[in-house]
Structure I
Amino acid sequence: MAVSGGARVAGLVLAAGGGRRFGMPKALAPYRGGLLVQHAILALADCAPTIVVLGAGAERVPPLPATVVHNEVWTTGMGSSLRLGLAALDGTGADAVVVLPVDTPGVTAAAVARLAAHAAPDALARATYAGVPGHPVLIGRAHWAGVAELAVGDTGARPYLAGHPVVDVPCGDVADGADADRPEDLD
């Protein structure tokens with residue numbers, strides 16, 4: 001996706017976890033006639049390239065219209081998936097990336113577009129819902145190394161964002177940022 005100013009925006013779906021509380025890998029959860037991972041890719045449809053990081057159950061995920069990266073160490077937590085996804089974007093020419101966890105089915109393409117409108121190599125932005133920070137998150141290329149350095153265990157970009165100015169982008173009128181922690185959350 002190119003936005004005003006010419007910034008190129010990539011998409012990154014984090015979908016490697018085993019879904020302990022969910023009872024199965026969330027990437028494989030049925031949702032609206034497909035899989036939750038396919039729904040996440042649709043929300044990022046205007047981003048290019050789109051990277052999907054898979055881990056648990058990856059062999060059961062059908063071919064996806066995205067570049068798939070397999071996280072061999074997915075059990076170490078989301079941080080390793082974020083690092084792998086950011087590394088996969090090297091050499092793509094993307095100026096920024098919209099990061100979307102697979103378990104946020106209420107995030108829409110409209111919310112992604114609002115975040116993408118802030119894209120620049122030095123940008124940091126996040127969706128908010130009723131003033132509460134949520135997903136997706138936009139990370140400019142200049143921040144990728146810093147985010148990757150602090151993304152360990154089950155920690156993603158939050159520690160990095162806490163130490164830097166971040167643009168909050170209200171998205172509650174076009175999306176729902178709630179996590180799906182249990183299958184009934186998908187209803």
Structure II
Amino acid sequence: MAQEKEYFAHETAVVDNGAKIGKGTHIWHFSHVMGGAEIGEGCNLGQNVFVANDVKIGNKVKIQNNVSVYEGVQLEDYVFCGPSMVFTNVRTPRCEYPRNTSKDYADTIVKRGASIGANATIVCGTTLGRNAFVGAGSTVTKDVPDYAMVYGNPARIKGYMCACGDTIVDASAKELHCDRCGVHVKLNEK
């Protein structure tokens with residue numbers, strides 16, 4: 001008798017053999033998870049999400065519709081990926097001279113609690129810090145510090161946001177304090 005899975009995959013979703021998927025995760029319509037992917041517990045992958053080999057996704061991650069998570073990307077716990085946002089994994093892609101092996105990929109790390117807005121682009125080789133916030137439509141070309149709120153093209157720090165999103169301070173602020181989530185951090189220290 002086959003063991004029942006502890007996650008949900010819609011009948012149109014494709015989950016390749018070997019994929020590791022945590023308890024309580026939901027994988028919705030027309031999504032594809034490759035065999036070398038690891039997805040934590042309690043995640044939600046929306047419609048038309050692609051997860052490549054060697055991708056690691058933490059617990060309680062929410063990936064909205066039409067997002068591809070390519071090899072070289074790591075999402076820690078509680079990351080939010082907005083609809084149609086884009087990860088890249090090769091810095092200088094070419095068709096005639098392909099660069100499509102693992103050694104060509106630049107790693108991208110999205111740390112715990114970071115949020116990426118709809119239609120944003122995260123250029124490979126960058127790290128988004130804990131609880132960072134990337135505004136919709138932004139293009140991230142360099143690392144984003146913890147709690148930083150960035151937007152624009154290229155994305156620039158416009159302020160800092162607490163973990164729960166209730167408190168936002170200006171980019172020149174010296175500290176960030178939120179009574180609701182308890183965040184208290186010194187900012188802009190060199």
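Nothing in this text is a laboratory measurement; each read-out follows from the coordinates by a stated rule. Please read all numbers here as calculations on a predicted model, not as lab measurements.
Numbers below:
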{"quantity": "Origin of the value -5500, where helix-only ellipticity at 222 nm (-39500 (n - 2.57) for each DSSP H run of 4 or more, over all residues; to 500) was derived from one of I, II", "calculated": "I"}
{"quantity": "For 17.2 (Kirkwood radius over Cα pairs in Å, calculated) the corresponding structure among I, II", "calculated": "II"}
{"quantity": "Parent structure of the calculated result 24, given that relative contact order in percent (Cα under 8 Å, 6 or more apart) is the read-out and I, II the choices", "calculated": "I"}
